[in-house]
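Listed next: structures, encoded as structure tokens.
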Structure 1
Amino acid sequence: MIRYVTIVVDDYDSAIRYYTQLLAYVVREDSALSAHKRWVVVGPADSQGCGLLLAKATTPAQHDRIGDQTGGRVAFFYQTDDFATAYARMQTLGVHFLEAPRHEAYGWVVQFADRYGNRWDSLGG
């Protein structure tokens, strides 16, 4: 099982606000490691599933990767039990959708870009 996936961000607190509002995630851990580095994990409230490790960029190479960790491919997949409600909430929050929702053999899907430009698929039945 994959426990965490890293997302390189520009600021811990704005990333926490974004992902907790957008995905309705909770902060699982937020610990200071040094004066400038924190261990920040957000994830589903039920503690199930993979957590997002929010890693603040500290080098020019890391700053260059913010929003383009996979070269433009979908990097992350957000599963929801209530696709219509999640989609409506995300619209209200001003999420940048890259397409209209579509129905596939596995259920509903819509692609969006997060505040950094990373591509996500939102999936639901």
Structure 2
Amino acid sequence: MNEKHAPILVVDDEPEMCWILENIIRKAGFACMKALSAREAIDLTKSKEFGMAFLDAKLPDGDGLDLARQLRKTYVHLPIVIVSGYFYQDDLTIEGALQSGLITAFVGKPFDHDEIVSIITRNASR
């Protein structure tokens, strides 16, 4: 594991998606923690510092972009990536979130493993 970097947070209500992202992240050499809801993610961030967050766009108890806004209030420089099968890269909502700096990147489902690794390595060097 890459001990010099804080763990990466994965938030998705689908356990299988968390498992896939966790495995990609760990194989890239980074520690990882998961949350299955927005509430669980907020609770984790109160007790743990993260180096990056991958957030599902649609969660059972909230919206991924709303969660990003909550995280951004406390963690101004946290790289946040929205992962979604609901939105697309050229969606106005996503474009606005990227342009405003609310999110660092967007990944559409299904995604390529190399795309995830590229985002992690690009942001780990910040």
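Among candidates 1, 2, the computation of P(r) over Cα pairs in 10 Å bins from 0, in percent that gave 14, 51, 33, 2 used structure 2. Which structure, out of 1, 2, was helix-only ellipticity at 222 nm (-39500 (n - 2.57) for each DSSP H run of 4 or more, over all residues; to 500) derived from, given a value of -13000? Of the options listed, only 2 reproduces it. Among the shown structures 1, 2, from which was the value 1.3 of distance in nm of label points 7 Å out along Cα→Cβ at positions 25 and 105 calculated? It must be structure 2, since only it matches. Identify which of structures 1, 2 gives the largest calculated value of distance in nm of label points 7 Å out along Cα→Cβ at positions 41 and 73. Top value of distance in nm of label points 7 Å out along Cα→Cβ at positions 41 and 73 goes to structure 1.
Comparing distance in nm of label points 7 Å out along Cα→Cβ at positions 81 and 97 across 1, 2, which structure shows the greatest value?
By distance in nm of label points 7 Å out along Cα→Cβ at positions 81 and 97, the leading structure of 1, 2 is 1.
All of the numbers you see were taken from the coordinates with simple rules; none came from a lab. Only a predicted model underlies this, so the values are computations on that prediction, with no experimental measurement involved. Cβ atoms are built from the backbone, for glycine too; each structure is taken alone.
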